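Presented below are the structures under discussion, each in the form of structure tokens.
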Structure I
Amino acid sequence: MITDNLRVLEDLVLVAFVVTIIYTDWRFRRIPNVLTFSAMALGLAFGVAEGIPGNLFARGLADHVAGLVIGFAVAYPFYAAGGLKAGDGKYLMAVGALRGLGLLLYGAAYGALLGGLIAIGFLAARRLRTADASMGSVMKTWIPYGVALGLGTLAALALEVSGRLVGAAT
């Protein structure tokens, strides 16, 4: 029961965090460190709280730490290659810390798919607006990848919660 209530609290914090990130990335083109680092710390605290009943390695701190570490491991190659900005990488780490490895991987996969669709839309719009369609100008097009990752995370969370509700009803 305590773990279920904690999961609901994690979900609420995650939604508030993601909605804020979507807004700041779209509006200001940045993902503030104060949000990502606070979410990472809170996520690790949630992991400790989950581990108190005795399942530290199943759903507790180990899962949240693994989510944070894998978030870094997934984001870093793309950051190093110039495909992601640091805020996007820290966003993935924060999601992993808040909800663990499972939601991180699904959210990142859905976010990547949505990011591709958003990129195609932005590039097509740029091509229609300007005669300069060189590869250099196309590569300078800003794409709000934090928005895509956020929407992907919300989609993954919605599918997870709907699955829990269906499972509880049967």
Structure II
Amino acid sequence: MIEIQYEGNNIPYTLQRSKIKNLYIYVKDGEVIVKAPVRLSNKYIEEFLNKKSKWIYESLQKSKNKVKKEEKIEKKDVERLQKIVEDNIYKYSKILGKSPRKVRIKDLKYAWGSCSSNQNISINLKLATKDERAIKYVVLHEMCHLIYMNHSKNFWNLVEKNMPNYKECKKLLA
């Protein structure tokens, strides 16, 4: 393993050489990966990395913190999330007269939940650590998309009709 230094900290990195034109630095899942052109000298790569060492160190810290946060979701929290989601899908299916085709709990990068045009609902795994009211809000929100595939006034009226305090619950997601 090759290393660079930043303020007394050793930063290990993996060097991958290939037929590319530019030097790239990736920080992902707590690891530093450097991709370099085959003909680029080790000295040039080292100098470049030393110039970027502050950025690399800070990016690595952010990446490690993100990994730690994601690891904090325990099995009991996931089981709790599944139960709340199942109960509320059932509840709102009866109230709204619509049921999703599939319901999945997965690691979504972009949203707390989603509803596809195929009427499949996905719920973000990260909700496992959130307040139950926030989870119920996300489930209702996605269930309302089975009727309105937009965020129109009618959509929000339907959300509010079924959860008059939805704005409070939504704030719990922040």
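All of the numbers you see were taken from the coordinates with simple rules; none came from a lab. Quick caveat: nothing in here was measured; it's all calculated off a predicted structure. Cβ atoms are built from the backbone, for glycine too; each structure is taken alone.
Quick notes on this one:
- Mean count of other Cβ atoms within 10 Å over residues 88-95 derived as 27.1 - corresponding label from I, II: I
- Taking relative contact order in percent (Cα under 8 Å, 6 or more apart) as the criterion, the largest value within structures I, II is that of I.
- Identity of the structure behind 0.75 (criterion: FRET efficiency 1/(1 + (r/R0)^6) of positions 120 and 152 (r between Cβ atoms, R0 = 25 Å, to 0.05), calculated), options I, II: II
- Origin of the derived value -14500 (helix-only ellipticity at 222 nm (-39500 (n - 2.57) for each DSSP H run of 4 or more, over all residues; to 500); candidates I, II): II
- With mean count of other Cβ atoms within 10 Å over residues 16-23 derived as 18.0, matching label from I, II: I
- Taking mean projected area of the Cα convex hull in nm² as the criterion, the top-ranked structure out of I, II is II, with the highest value.
- Identity of the structure behind 2.5 (criterion: distance in nm of label points 7 Å out along Cα→Cβ at positions 40 and 144, calculated), options I, II: I
- Calculating distance in nm of label points 7 Å out along Cα→Cβ at positions 72 and 128 for structures I, II picks out I as the one with the greatest value.
- For 16.8 (mean count of other Cβ atoms within 10 Å over residues 80-87, calculated) the corresponding structure among I, II: II
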